[in-house]
Structure I
Amino acid sequence: MSSVELPLFVHWEKTLRDILCRSEKFPKRVRFTFSSRVDNLALDVLELIVEARYMKDKSAVLAKANLQLEKLRVLLRICHEERHLDHKGFEHAARNIDEAGRMIGGWLRSRSAP
């Protein structure tokens with residue numbers, strides 16, 4: 001099975017594109033702080049998903065991906081509160097991040113099942 005067929009990878013790839021489009025529209029004054037950090041965290045999650053796909057012990061990599069999702073969630077909430085991200089965009093991103101977290105959690109549980 002290739003990475004493209006992995007549901008988490010497909011979901012996060014779409015989410016990443018959405019986040020990148022939204023962060024691109026942040027005001028210029030925060031483009032090199034919030035925007036670049038949000039983009040980098042979202043890209044880190046994608047890299048960790050790819051790594052997990054090929055690692056024998058996936059638990060540590062998936063736990064790190066979960067941590068990156070939490071960091072991203074916090075930064076997007078701050079961006080929303082500071083009005084750099086509109087309400088609709090924030091809700092959409094938050095739902096997608098939550099879904100990715102559930103998918104990662106399910107992957108972790110399936111790894112520990114007997």
Structure II
Amino acid sequence: MKGQGFVRRLGYASQGIVTAFRRERSMRTHGAALLGVAIFLMATGASLLWWALVGLAAGLVLVAEMANTAIETLADLLHPGQHPEIGVAKDVAAGAVLVATLVAVGVGLAYCAQWLG
């Protein structure tokens with residue numbers, strides 16, 4: 001698999017994104033939230049800096065969610081039964097999503113405070 005062309009690797013990555021959205025309700029929820037946030041930023045005339053900050057925060061959430069999905073999928077395949085260490089791996093990955101989401105909410109609240117203030 002190593003040494004494949006850029007276009008083929010781009011195809012694999014794109015398929016991974018599509019699969020994550022198809023399989024994971026959380027990805028669809030985060031995607032819908034991002035759409036709502038983008039509409040809010042447009043409606044309020046957010047500056048380019050705020051678009052960048054919100055985009056980075058939202059991207060962090062999506063990346064964390066995709067990593068969580070990958071870890072859970074691999075763990076379930078390799079060890080279908082319950083195992084304490086598999087549970088730890090899944091919990092830590094879910095915690096990463098929570099931290100990323102809290103960061104994104106913090107950025108959103110900072111924008112709202114600036115917009116209202």
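Every number in this text was worked out from the coordinates using simple rules, so none of it is lab data. What you are looking at is a predicted structure, and each value in this text was computed from that prediction instead of being measured. Cβ atoms are built from the backbone, for glycine too; each structure is taken alone.
Quick notes on this structure:
- When Cα Rg over 2.2 N^0.38 Å is computed for each of I, II, the largest belongs to: II
- Read-out helix-only ellipticity at 222 nm (-39500 (n - 2.57) for each DSSP H run of 4 or more, over all residues; to 500), computed value -31000, structure in I, II: II
- Parent structure of the calculated result 1.7, given that distance in nm of label points 7 Å out along Cα→Cβ at positions 39 and 71 is the read-out and I, II the choices: I
- Comparison of I, II by distance in nm of label points 7 Å out along Cα→Cβ at positions 63 and 87 - largest value held by: I
- For 32, 9, 4 (semi-axes √(5λ) of the Cα gyration tensor in Å, for residues 47-94 alone, calculated) the corresponding structure among I, II: II
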